[in-house]
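Listed below are the structures to be examined.
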Structure I
Amino acid sequence: MKKFRRGIKEAAVGIITGILFSTILSLFKNSGLIPSNLVIWFTVIGAAGTIITIFSFRTAGFVFTLGWILGAWLLKNILTPNDFLVYFWAPVLTLVIRIVVFVRKITFGK
């Protein structure tokens with residue numbers, strides 16, 4: 001249960017930090033300080049960072065990912081659609097991939 005709570009806490013901190021980063025990025029985009037196509041790249045890099053973070057936990061990854069998904073769901077009302085994609089759906093996809101890999105490993109020994 002400690003790992004699950006830690007996952008929720010880490011997700012909340014990560015999401016809040018992401019929202020702040022997204023807000024600052026939007027301000028830069030709206031003021032013309034950065035081109036709008038860079039915003040897409042930051043979103044892609046954020047999604048990749050989320051997935052890499054989740055895959056970096058070998059044993060606690062499953063419980064941590066569940067906490068991350070729950071934390072993102074609880075904060076869904078303050079997330080933009082892109083942020084929700086990064087912080088909720090990317091971990092869900094990662095969890096599905098981890099389950100498939102785990103089942104294949106058990107079933108086929110690979």
Structure II
Amino acid sequence: MKRQEFEKISRKLEILAADIMRSKGPEYTDETEDILSNFKNTSSRLNITPLKVWAVFFDKQCSSLFAHANNPLLKKSESIESRFADIINYCYLGLGLFKEREKK
């Protein structure tokens with residue numbers, strides 16, 4: 001793949017990730033100001049750390065990509081682009097959780 005095509009794909013993925021974050025954000029945060037509240041609320045219910053919740057959610061996205069990498073004929077419940085965009089967003093959210101933990 002040539003650099004120009006790769007950069008075009010990368011830009012589209014960045015836009016998709018930002019669009020997903022904007023559209024799903026209010027649902028996952030209960031419209032609170034805390035972008036990380038979904039992880040914190042789930043962690044409280046399960047009595048585990050918010051980072052462990054994040055790791056489970058992140059792993060779910062990665063597991064889906066691994067399944068598709070191993071089986072190109074596997075039916076997709078959502079686009080591969082959407083899975084990669086979600087992984088990008090989970091990276092941002094995970095970094096936020098790590099940074100918050102450092103402040104404590």
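I have 1.00 for FRET efficiency 1/(1 + (r/R0)^6) of positions 71 and 95 (r between Cβ atoms, R0 = 35 Å, to 0.05), calculated from one of the structures I, II. Which structure is it?
Label of the originating structure: I.
Upon calculation of relative contact order in percent (Cα under 8 Å, 6 or more apart) from the atomic coordinates, which of the structures I, II produces 38?
I
Taking mean count of other Cβ atoms within 10 Å over residues 63-70 as the criterion, which structure among I, II has the greatest value?
Comparing I, II, the top value of mean count of other Cβ atoms within 10 Å over residues 63-70 belongs to I.
Readers should treat all values here as calculations from the given coordinates under stated rules, not as data from a laboratory. Computed from a prediction, not measured in an experiment: that's the story for all the values here. Cβ atoms are built from the backbone, for glycine too; each structure is taken alone.
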